[in-house]
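Rule-based calculations on the coordinates, nothing more; no lab input. Every value quoted in this text rests on a predicted model; they were computed, and no experiment measured them. Cβ atoms are built from the backbone, for glycine too; each structure is taken alone.
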Structure 1
Amino acid sequence: MKEKDVCKEKEAFLGKEGLGALKSRFSEGSVLGNTLRMAWPSTLESFLVSLVGVVDTIMVGSLGTAAIASVGLCTQPKFIGLAVFLSINTAVSAIVARRRGEQNSQKANRVLNQMLLVTVVLTAIISVLFVVFADPILYLAGSAQDTHENAVAYFRIIMGGMIFNTVSMVINAAQRGAGNTKITMRTNLTSNLVNVIFNYLLIGGNFSFPALGVQGAAIATVIGSVVGCGMSVASVLGKGFISWRVYGFSVGFDRETVKAVLNIGSSAFVEQVFLRIGFFMYSMIVAHLGTLEFAAHQVGMNIMSISFSFGDGLSVAAVALVGRSLGEKDAKMARRYGSICQKTGVVFAGILSLIFLSCHQWIFRLFSSEEDVLVYSLMIMSILSVSVFLQISQVVYMGCLRGAGDTKYTAFISLVSVAIVRPFLGWLLCYPLGMGLMGAWIGLASDQLVRFLMAWARFRKGKWTKISL
């Protein structure tokens, strides 16, 4: 049969659109090339956002060890407040990615519109509660006499302005699910650049701005989130798969969308609850070691956020690629994308491990010049250099599972590893066995190991590819 006749036969079988999609899929290059094209904006975004968080801590560190501890104490309470929104975003990304594979943009936009309304209402309630009860919340988090006042002031400003953050988050979740990772990259980079600029102006009072210290850092964060929110809203006003200009903004709820969101979001919320309880208990355990130890721990956690950012960026790509492939009914391709994302993560982990080992004290000195803090640098960075392989791999595998809608199992993983293993081993090694801060970090590494083994086993079995949304 002639080549021309073969093409006609394929076209008759697939249809013009199906044949075009097939050609496009293979003409764009290898699966690795597709993965990297999707992954590099989200990975760069996540890395630079984490880097800005590190710079934020370095700037606050100029105020002293107590200031670092004050800001660090707010981290887990803040994420408890954001837990419901993070679960909504997980559902939005997974469902929009699936609708992208099905080429159903109207349903994808419906998901965004409905969840945006829910987000605004919930933010108003949660924001007020956290601002009013900031004082007891920070006492529970482990604040001491030298950190409590600054921690409460910082927390109230952050939670009071969280509406800009949550609205931006849900829009960005939809854009990532649709594969528009460059849009969210530009939004977050601009937002965080504004944050850094206002940190410089407001923390120390440069260029005739008032020197507001820790409160200045909080105000700078809110200003950055206002800018990011504006850019996120602007991203859906143009043409595209996610677009209010094309599909409008509807205010009604429909059964199919609500069912799909509840199916994923409820499990994702349970996972967030387990995560936040575990992280909060662990943070309390470390905080009771003392302000100095907690400050050193906070430096280590900031550095760890850099390694997490690589896994998180690849995880974002995995959610979009896995969800799209399953929407196209191609489970084999979904598994291939997941495997390539994980292997890419291992390469990043190797590079970071070498940097952590060779530059441990220099990196710590960026945050604090106090010798009592620097003495912990080798211990923390040595543990990090090993656990980074586990951390990045498990984050990517968990992203694949979430992208497929397997959030019940990811919730189970979080229950076992974060809510039980990390705080229990952290407490046991810190206090009864007298290992102090080293014990806490061994507990953290153990949590990463458990999460990696459980996520890897689930990914390998492949049951997640059969979930329908």
Structure 2
Amino acid sequence: MAIGEFGGAPELPLEGSSALTTPLYWMYEMGQASLNPARAVTDATKILFQNPLNPWSHTLFGKSVAAGCELFERTTRRYGKPEWGLHETEVNGIRTPIEIRSIWEKPFCRLLHFDRQLTRQPKPAQPRVLIVAPMSGHYATLLRGTVEAMLPGHDVYITDWADARMVPLSAGRFDLEDYVDYLIEMLHVLGGDVHVMAVCQPAVPVVIAASVMEAERDPYVPLSMTLMGGPIDTRRNPTAVNKLAEERGIDWFRNNVITKVPFPHPGFMRDVYPGFLQLTGFVSMNLDRHVDAHKRLFDNLVKGDGDMVEKHRDFYDEYLAVMDLTADYYLQTVDLVFVKHALPKGEMTHRGKPVDPSKITRIALMTVEGENDDISGLGQTEATHELCSSIPQSRRVHYVQKGVGHYGVFNGSRFRSEIVPRISDFMSSSTRGKASLSVVSAAE
């Protein structure tokens, strides 16, 4: 995630000024609207050629027509926010239903609780975990697998960030400092005795929030923070996307990727980094792979390979669902994190006060990196340990997962089998005053 989920759009060959970018959003909206009749026709055609009463539906020609219609509809559709689709989990060997509830809400975020309905057993003494989802283009549902893996052994909460084009201008602005304030307020709502897990981009605001709370001796500081593939110091082992941010500079981003939300969206005239630009960038970074995937979809639809078709649909329903980011937040993050490196240089401030991670003393720290991460390079997250110099060595853990890239740090089979057990052990050991953690070598 980091700037890679901020990601693709800086890769776009956009030149010019925001005066040109603004009409581009309006043109995109008009293009979407103009395709509605064509999508309606292709939907009707698909139904016709999938109807078993139609003799053509059993022929290669008919199956190819139906497959082509689905491919057209899927490649021209605007994908909405996906559903969580998490209805139950297993707790101590018992299938347990889940109720997803919003327990706190502000214009740009909701705090969701995955409330396990433990009616058939006593409530287990398991860690409460606040998962801070990235606000970097995709919805929080991108972490569906992360949440699902944590639910059996943890009481899980997650930040559900809003699509900026759906937030009216009257709700005010939202930037990195507001992000930090939101995190602090959520920790107050949870009332302490909670662990924070920051996936990718939120590693920076989580460290800032922890530093601010420790400096003020806030009683609601988290018990621990687990930072996963986060861009704490992008000077270390910089990736291509890190270098791009430094080469272009903040003015390029301001002039080329910021636009205003068009009518009739609720956020009309809000300055944003739009989702459609991000999506174009995501796809362009691996265009051949995406083209091949859609060719395989066509072939599998014709063959009737339902399992492979469903896997494609599930992945791209999530991958192609993107949201707008507020320009204030996006530009401030790119500038401070990826261009100026303010946090590792000791130059970060929050509401005019210096941010000093060395003030953190009561919070245990775990950092997780992927061996093959091409978004947040090795060492970028580990740098947190040097900044948080006052945390006792016995309350720190650093772990590098072999054989995974950026996505594998928080999802997939190795995340479930190798990373989650380590995080669980770390959280269970991270009660205040307990010094029982051990450092895991980066070579493990």
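Of note:
- Among candidates 1, 2, the computation of distance in nm of label points 7 Å out along Cα→Cβ at positions 73 and 145 that gave 2.7 used structure 2.
- Distance in nm of label points 7 Å out along Cα→Cβ at positions 241 and 385 from the coordinates reads 2.5; which among 1, 2: 2
- For P(r) over Cα pairs in 5 Å bins from 0, in percent, for residues 65-328 alone computed as 1, 6, 11, 16, 18, 17, 13, 9, 6, 3, 1, 0, the structure of 1, 2 it came from: 1
- Which entry (1, 2) yields the derived value -28000 for helix-only ellipticity at 222 nm (-39500 (n - 2.57) for each DSSP H run of 4 or more, over all residues; to 500): 1
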